Structure 1
Amino acid sequence: MIKRDLFREEHEIFRESVRKFVEKEIIPYHAQWEKDGVVPRELWLKAGAQGLLCCTVPEEYGGLGLDYLFDVVVFEELWKAGASGPGFLIHTDLVATYINSFGTEDQKKKFLPKMVSGEWIGSLGMTEPHAGSDLKAIRTKAVREGNEFVVNGQKVFISNGQSCDVLVLATKTDGDAGAKGVTLFLVEGDREGFKRGKNLEKLGMHAQDTSELFFDNMRLPPENMLGEEGQGFSLMMTKLSQERLAQAVRSTTVAESVIQMTVDYTRDRKAFGKSIFDQQNTQFVLAQLEAEATSMRVFTDKCITLFMDGKLDSVDAAKLKMLSTQLHCKVVDECLQLFGGWGYMWEYPIARAYADARITKIAGGSIEIMKLIIAREMAKQAEART
C-alpha cells in the first residue's frame, strides 16, 4: 500500500489514543449493541471526554479547534474495527458542521458545547418517505403563526433518531417556491410535538439507531431557524461534498481493512493440502482488489486535501463517492466468498461488513444521482468545446 503523507505526528499520536479507546470502550460491547439496536449514551460521554467528538469545533464553543484530519482519524479507526454502531459521523461531520457554519452566535453557544462533550447527540432530519435524494421535494411543512412556526410532517431513515437531542430539520416554509421554499431549523429532542417512531430494523449497521420521526403541531420560535428563511436548500448543497467525502473515507478504509482481514484468514485456512491464500484464484482475486484499493486510497486522500484547501467541488466528490462505495461493496462480496460458509456466519466480521456495506451506495446520494451529476458536468464541458 502506498505510504500516506496526509498526517503529521500529532495526528498519529491522536490516532493511537483513538485506537486504544475503540479497543477498550467499543469492541468488547459492540456485539451486544447490535442486539440492542442502539449505542448507550455513556459511550458518547466517554468519547466526548476523550476529545473524539467534533474535533474541528472552535475552542470558544467547547471544542479543540483542530483540523479536519483529526475527525478523519476518528472515523477511520472506528471503521477499521468494524464499529458501525456509534453515529459519530452524523453528529460530528454533519450536524456540528451545519451549526458551526450557519448558526447564530447564540445557537453555537447553546448547542455546540454539549455536542462536543457528548451530552447532546446530533441528528440530521432530511429524508422523507417521498423524498430521498430529491431534497427539494420534501413535504414537512413549517407554517408561520404569529411569532412561531408550526411544523407538521415526518422523516424516515434518520440515523441517531432515537437518541438525538438536537436535530437539523429540513422543512418547507413555502410550498410553491420549490428549492427556494426550503428552510432549516434546529429542534431540541424534548420539544413538544416531536415524536419518535420505532427503531427501524435494517439489513446492516444494527447498532446504530435509525428511526422515523414525526412532527405534530410542533412549535418553533424564529431563533431556532438555521440560516435565513428559504435558504435551506442552498445551505444543504454546500455540505454535500463534505458528506460524500466522509462516505468515501469510510468505504476506502473498510475496503483496505477487509482485504487485510481476508489475507490473514486465507493464510491460516487450509484446503486441498495448502493454504487458501496459496491457491492461484485467491491470489488473483486479492491482488486485483489490493490494486483497486490502492488507487482508491490515492483518490480519497487527494480529495481530503482538496477539501481542506476549499477546492473539492461537487463533481469530484460525486466521482469519489460513486467509485469508492462501488469498490467497498465489491470488496466485501468477493472477500466473503473466500471465507466460504464461515463468511455467512454473523459472528465473523466479514459477514457484518457485508451487511453494513450496502447502504453506502444509497446514503449521501445514490449511485444514480452521482452519475447524473457527473454526466451533467460532462455535457457542460462538451458544450463549452463547441
Structure 2
Amino acid sequence: MDPHVAFDLRKFVAPEFVYGVGALTLIGRYAKNFGAGKALVVTDPGVIRPGWVDKAFASLDAEHIPWATFQSITPNPKDHEVAAGVRFYREQGCDVIVAVGGGSPMDCAKGIGIASANNKDVLEFEGVDEVPTPGPPLICVPTTAGTSADISQFAIILDTLRKLKISIVSKTVVPDVSLIDPETTTTMPADLTAATGLDALVHAIEAYASNASSPVTDINALAAMPLLAQNLAPAIASPKNLEYRNNMMLGSLLAGLAFSNAGLGLVHSMAHSMGGLLDAPHGLCNALLLDHVIDFNYPAAPERYDRILSAIGGETAGAPDRKAALLKCIAKLRENAGITTTIGALGVTAADIPQLSINAFNDPCSATNPRQASIQEIEKLYERALSI
C-alpha cells in the first residue's frame, strides 16, 4: 500500500442515506422529522414527466406538509437560477428543501439553501470551506446514477458572467439525508444513462488515483468500478431492468462516497472548464476526456492505474503494455455506451483552448490530480481531444 495512503491523516464525510426501492416514499417522514412547515421541491421538467415528483408530493401530503415547486433549472445550473430559487423559497415561506432529480436540481438546491441562509450571492461561496452558515435541512432524491450530488460535499454552479463553473466544497452542502431509490432511474433515456454512468466511473477512477485517497475511499472506489463498467451497456439496452439499474445506482453511490472525500482530478477540471464556457453536458465531457488524461497521468501512478484496469475488467493476460490495455478498455466502454464523438464535435475550437486551459488549471479538482499539469500541458490534452 502506498505510504501516503496508509498513514496520512484523512477525514471521511457522508450523509445519512436510505437505499432501496421505495426510498422515494420516505420524503414526507424525513421532512416531518426535520420540523418542516413548508417544503420547497427543487426539480426539473424531465423528472416531472415520468411521475417521480408526483410521488414526492404524495409523500409530503401524507404527512400534511405543504409544498411549493421550483423547476426553472437547466443543465449546468446557473447563478441566476439559484438566485431565482432563493427568491421563490423566501416568497413561499419554506423552511426545508427537497431536491428530486439529477445533479442539476441537487446542486441548485444546495445553492438555494446556503445562499438563503447566508443572505449572499451563491458565487461568493466559491472554494473550500467558504460557507459560514449551513442552509436549511436538505433532502435529496437522486434520479440518475452518476452525479452523486446527493451524498457529496460539492456543489457546482455556472458563473454566467465569467462563463466558468465554480466549485463549492463544504460540509454545509452535504445533504441531511439522501433517499436513493434505484427505480427512479428506469425512466432515464439512453443518452443520459450513458453520460451519467460514465461520469460515475470517472468519479471512481479519479478518486482512486487521487493524491488525497485513503484506505476508506479506495475500498469504495474499487467496489464501484466493476458495478459501473459491467452494467452500463446492459442498463442502456434494457432500461427497465431493475437489476442493472440497481447495480448502476449502487456503483454511483460508492463512487460518490469515494470522490467526495478523496477529491477528483484533471478530467473534472477540464470538463468543468468546457461546461462553463460552452454549457456542454458534464458527463459527456468527462467521457471524452478520460483516456487522454489517463495517458498523461499514468507515469505518476502506474500501480494504481493497473489496479483500475483489473477492476473494470480489462484484459491483462498477455498485455505487457498495461497503459495501452487500459486506454483500449476505456475506449471500448465509451463506444459500447454509444459515445463516439469528440470535444470538437461538441463545439470546442482551437481558439477556445487557451482560456479553457487556464480555467482548468485553476479548477480545485486539479489539486488532487496524481500528476500536476501546467497550462501548456493541459492545452496539449485539449488539442489531442479535439479530433480523437
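Structures 1, 2 were shown, and distance in nm of label points 7 Å out along Cα→Cβ at positions 172 and 308 at 4.2 was computed from 1.
Matching task: 33, 23, 19 is the computed value of semi-axes √(5λ) of the Cα gyration tensor in Å. Pick the structure from 1, 2. Going label by label, the one that fits is 2.
If FRET efficiency 1/(1 + (r/R0)^6) of positions 220 and 300 (r between Cβ atoms, R0 = 35 Å, to 0.05) comes out at 0.35 when worked out from the coordinates, which of 1, 2 was used? Computing FRET efficiency 1/(1 + (r/R0)^6) of positions 220 and 300 (r between Cβ atoms, R0 = 35 Å, to 0.05) on every structure in 1, 2 gives 0.35 only for 1. Calculated for structures 1, 2, mean count of other Cβ atoms within 10 Å over residues 108-115 is largest in 2.
From 1, 2, which structure was distance in nm of label points 7 Å out along Cα→Cβ at positions 100 and 356 = 2.4 calculated on? Of the structures listed, the value fits 1. Each of 1, 2 could give mean count of other Cβ atoms within 10 Å over residues 124-131, but the derived value 19.0 comes from 1.
For distance in nm of label points 7 Å out along Cα→Cβ at positions 228 and 348, which of 1, 2 scores largest? With respect to distance in nm of label points 7 Å out along Cα→Cβ at positions 228 and 348, the highest-scoring structure among 1, 2 is 1.
Every number here is computed from the coordinates shown, using simple stated rules; none is lab data. All values reported here derive from a predicted model rather than from experimental measurement. Cβ atoms are built from the backbone, for glycine too; each structure is taken alone.
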